[in-house]
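Structures follow.
Please treat every number below as a calculation from the coordinates, not as lab data. Remember, it's a predicted structure, so these values are computed and weren't measured experimentally. Cβ atoms are built from the backbone, for glycine too; each structure is taken alone.
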Structure I
Amino acid sequence: MKALILTAGCSRRLRPLTDHTPKCLLSVGGVPILQRALRNLIGLGFDDFTVVTGYLAHRVRDAIGTWFPELSVEYIDNPDYATTNNAYSLELAGRALAGEELFLLDGDIIYDVGVVQKLLDRGADCLALRSEGTIGLEEVKVAVAGDRIEQIGKEVAVPSAVGESVGIEYFSGATSERLFAILADRVRGQGLVNEYYEAAFQQMFDEGVSMGAVDITPHYAIEIDTPDDLAAANRILLSRRSATGRAAV
């Protein structure tokens with residue numbers, strides 16, 4: 001299984017914590033975000049990784065090499081990380097991975113290993129959806145028609161949304177081929193370098209590509225964007241540790 005992880009961003013909202021440390025290397029529950037993510041994936045049988053780097057790229061490479069020296073990892077650098085968004089990083093990876101069956105993960109997610117297992121059990125093509133809790137204007141919201149995603153993005157009306165996309169997707173080879181073709185047109189052809197990649201997802205859905213939304217309940221997934229997110233993730237992992245008597249994954 002292939003996994004693609006995006007870690008290029010410079011995370012201004014977490015400064016000064018990220019002044020000298022990439023967000024993905026911040027510790028939550030005593031373990032760096034990226035180390036926990038890789039460990040979870042390796043435990044599920046993933047053995048082929050592509051990591052898109054940017055801000056403090058050498059720190060990310062050095063950390064992975066120290067944690068997992070035998071791991072097969074291809075690094076793709078986004079030298080324009082400060083002036084582009086995640087669609088640009090994803091398009092760079094697509095030049096090597098288009099047509100491959102793969103998992104896509106944002107590099108700033110704390111997630112229960114059961115989230116990925118749910119997607120594997122469902123099978124491609126799908127994404128992880130959190131249906132519990134409140135959602136607002138800033139969340140990447142998902143609207144469905146039957147068992148098919150119809151809309152995705154921050155601009156989706158809150159009353160129409162069934163939940164929030166948590167930033168973990170599972171693509172078949174055919175769907176990744178189409179997604180990366182769309183990204184190439186939008187990013188390279190149209191110059192839309194500051195888009196979120198969900199804009200390409202939306203175009204794909206509008207063209208008739210079918211993907212499902214997998215409710216991750218009762219598992220957790222938290223995107224780390226702010227100090228409040230870090231605090232919330234630490235509370236969740238601490239409560240899970242207290243409930244089970246062992247470290248949360």
Structure II
Amino acid sequence: MLQDEFRHLYVSLPWVLLAIAVFFILFFVTAPYGRHARSKMGPSINNGLAWLLMEAPAPLIFAAFYLVGSPSLTVTQLVFLGMWEGHYVDRAFLYPFAVRISRKPFPILILLSGFIFNLINAYLNGSYIITHSYSYQMVWLRDGRFILGVTLFILGFIINRHADYILRGIRHSSTGDYAIPQHGLYRWISCPNYLGEILLWLGWAIATWSPVAAAFALWTIANLVPRAHAHHKWYHEHFTEYPTRRRALLPGIW
């Protein structure tokens with residue numbers, strides 16, 4: 001048990017350091033996909049296919065640990081399975097087809113980066129949940145950390161999906177790829193979808209109370225905070241009427 005704890009902690013440390021480095025880099029170099037796509041990024045493929053291939057390792061690898069990693073599962077572990085798959089099955093296998101994603105091509109380099117990240121991240125989180133069944137007995141369901149974490153996860157999930165729903169309506173009704181969102185949390189911030197995803201994975205980290213989940217939450221922040229900054233700046237550059245009081249990620253703050 002103690003050996004497993006040290007193994008995951010040892011792996012998480014360089015993973016965290018890499019996330020911190022990526023956080024600062026992305027403030028200077030915006031990942032070139034979607035509205036930030038550039039013409040000179042090498043080979044590219046269809047956006048929908050790219051999202052499917054990039055996200056697929058997350059639900060598949062995580063589920064594989066449940067199939068082969070433990071002869072018996074606790075109720076708590078099954079709750080974590082439902083939380084993880086509830087997000088990633090939608091993100092990998094439904095979202096690319098339900099939403100009319102930007103017609104701009106998706107760089108294969110970005111696809112490979114996302115694929116490798118999801119592969120490693122699903123491995124770390126799946127292996128931790130399965131090998132730490134002694135930490136996730138029935139009593140954990142009554143722990144304040146679990147209750148708070150699940151609450152944040154659900155809140156983040158709702159915010160994220162509602163923001164996606166608003167964007168989907170804009171893309172289906174407008175003649176161009178982008179317009180100014182006007183409803184929901186978009187009235188106060190430019191990227192409620194990113195805020196929702198950050199809350200979601202912070203909730204996961206608290207509910208599982210694991211070093212690998214904490215590293216994942218940090219990675220989410222490292223990736224999405226700079227991208228929210230880039231989105232907010234992009235809106236102001238492309239729409240002269242963009243609301244000046246709207247913030248990037250946190251209402252009334254930033």
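Descriptive notes on the structure:
- Origin of the derived value -22000 (helix-only ellipticity at 222 nm (-39500 (n - 2.57) for each DSSP H run of 4 or more, over all residues; to 500); candidates I, II): II
- Value 17.0, 53, calculated as Rg and Dmax of the Cα atoms in Å, assigned to which of I, II: I
- Computed 0.85 for FRET efficiency 1/(1 + (r/R0)^6) of positions 23 and 79 (r between Cβ atoms, R0 = 25 Å, to 0.05) - originating structure among I, II: I
- Ranking I, II by distance in nm of label points 7 Å out along Cα→Cβ at positions 47 and 119, the structure that comes out highest: II
- Label whose coordinates, when distance in nm of label points 7 Å out along Cα→Cβ at positions 87 and 127 is calculated, return 2.0 (choices I, II): II
- Computed over structures I, II, distance in nm of label points 7 Å out along Cα→Cβ at positions 31 and 207 reaches its largest value in I.
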